[in-house]
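Pasting the structures in now, so scroll down.
None of the figures in this text is laboratory data; all of them are computed from the coordinates on show. For clarity, every value in this text was computed on a predicted model and none was experimentally measured. Cβ atoms are built from the backbone, for glycine too; each structure is taken alone.
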Structure I
Amino acid sequence: MTYCCGILVEQGLVMIADTRTNAGLDNISTFRKLHLFETPGGSVIMLASAGNLSFTQNVLNHLIEGVKQPDSDEVERIEETLSMTKAAELVGRTIRMVRDVGGGAFQEASISFLLGGQIAGRRLRLFMIYSAGNFIECTTDAPYLQIGEHKYGKPILDRAIKFDTDLYDALKIGLISMDSTMRSNLGVGLPIDIAVLRRGATATEVNTRIDIDDGYFHDLRDRWSTALKKAHLAIPRPPYGPKVNGTNGE
């Protein structure tokens with residue numbers, strides 16, 4: 001399994017993805033799930049994937065090599081699309097094409113993608129693309145999207161992420177969400193790929209990998225665990241225990 005999240009705030013976009021694939025306890029590998037398509041001065045498109053590895057890599061390879069348009073023999077590449085909506089449509093069409101060509105091997109396979117970025121002169125956008133090739137767009141009311149093993153990290157994002165959240169606070173909260181997922185699910189693990197794109201920019205501000213020796217991530221994990229312990233100890237005990245002399249016993 002894997003976990004990926006995209007956070008779209010007023011200042012920009014954060015994309016985070018783990019790299020673990022798990023085909024059994026004795027077959028755990030590392031594969032990159034966050035892929036960037038950058039055209040200097042033109043566009044930045046980021047694509048994160050979750051689900052059947054063979055299926056998602058097949059889709060990715062077609063997007064890199066180019067996909068024939070349905071009404072002509074012209075080949076369309078994701079980094080050459082004229083809008084983020086067109087890019088989302090291209091990914092959806094490629095999913096359907098790979099599923100049709102693969103037949104039974106892919107008919108029941110479940111995959112999903114996060115597609116985020118911006119093209120020069122157009123607005124920054126974030127989409128979730130489903131196994132059927134249809135998609136939804138991130139909004140200011142719920143400024144994040146998740147794919148993969150998302151349930152463990154969702155409460156953090158629900159409580160802390162707003163559209164006006166600072167861009168690097170959004171990155172920090174996203175990493176806490178990833179850590180919470182890793183602690184609860186062995187199918188999600190380091191290394192973690194992260195990318196940050198500021199609104200209006202046509203180049204990523206951050207594009208790096210967090211590995212097992214990363215000092216900041218270790219400190220973040222320790223500080224978050226300590227803060228959670230202090231928080232629950234600071235909350236009064238529930239008043240539902242046995243009464244002692246008219247008061248609650250400890």
Structure II
Amino acid sequence: MSDEKVKRIRAMKGRERIAALTAYDFAMAKMLDGTGLPLLLVGDSLGMVVLGYPDTTRVTLAEMEHHVRAVARARPKALLAADLPFGACTTPATALESARRLLAAGAEAVKAEGGRNILPQIRAILGDGIAVLGHLGMLPQNAVLEGGYHIKGKTAEERLGLIADALALAEAGAFALVLELVAAPVAAEITRQISIPTIGIGSGPDCDGQILVTTDLLGTSPEYIPKHVKKHWRFAEQMRAAVVEWKEGVVHPDRT
């Protein structure tokens with residue numbers, strides 16, 4: 001079944017735009033899958049929006065497994081991909097073992113951050129029959145070292161590097177490619193040049209699809225909503241109002 005889901009995503013290039021979101025628990029996965037999304041990602045963004053870490057580098061493989069299991073229990077019709085967390089893709093052997101653990105937890109594909117620098121790891125995973133979703137551009141697992149989240153592809157050197165990375169991942173056998181915070185013209189160029197779908201996040205309108213952190217879309221992410229989320233709902237305000245109204249009914253039942 002997972003092979004068919006992967007083929008479906010690949011076949012959407014040039015035919016149907018891809019909408020994807022993150023899921024971290026059973027209830028949200030159930031709800032999201034009911035909307036007909038073709039791809040759900042258990043992202044290591046859970047470190048920041050669920051676990052309260054300052055960045056994604058604190059997320060462990062065991063924590064990823066825990067959340068993958070929760071999402072997998074929803075038995076989504078969507079392809080269920082999971083991030084290989086920081087430190088889980090350092091060598092081909094480590095990457096393969098990490099990918100196998102995520103599949104055992106219920107994932108149907110894994111996502112790895114990087115391009116030509118991790119090709120041996122990508123090939124090891126693919127060689128084991130595990131589907132790989134690539135990730136280029138701003139790599140959250142590198143953000144601490146780079147001093148923040150910066151748009152990639154602004155210089156000629158970065159543009160050429162991103163294109164080469166994208167072509168290498170497509171040739172290696174990745175089924176799709178996330179482009180995060182890539183300069184829009186470069187993202188469009190990559191999308192035209194590679195045979196697999198590109199799924200953008202903050203990379204302009206010309207990718208083959210878009211992905212967001214679900215709590216950003218719903219307006220429930222703590223502290224701030226990224227600039228690339230042009231439109232979001234304000235469910236946090238509604239949730240807060242519901243809790244306050246309920247609390248007042250408990251504390252002052254005579255007023256209700």
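Just a few scattered comments:
- Answer label among I, II for the case where relative contact order in percent (Cα under 8 Å, 6 or more apart), calculated from the coordinates, equals 26: I
- Parent structure of the calculated result 3.6, given that distance in nm of label points 7 Å out along Cα→Cβ at positions 18 and 42 is the read-out and I, II the choices: I
- Parent structure of the calculated result 1.15, given that Cα Rg over 2.2 N^0.38 Å is the read-out and I, II the choices: I
- Answer label among I, II for the case where helix-only ellipticity at 222 nm (-39500 (n - 2.57) for each DSSP H run of 4 or more, over all residues; to 500), calculated from the coordinates, equals -12500: II
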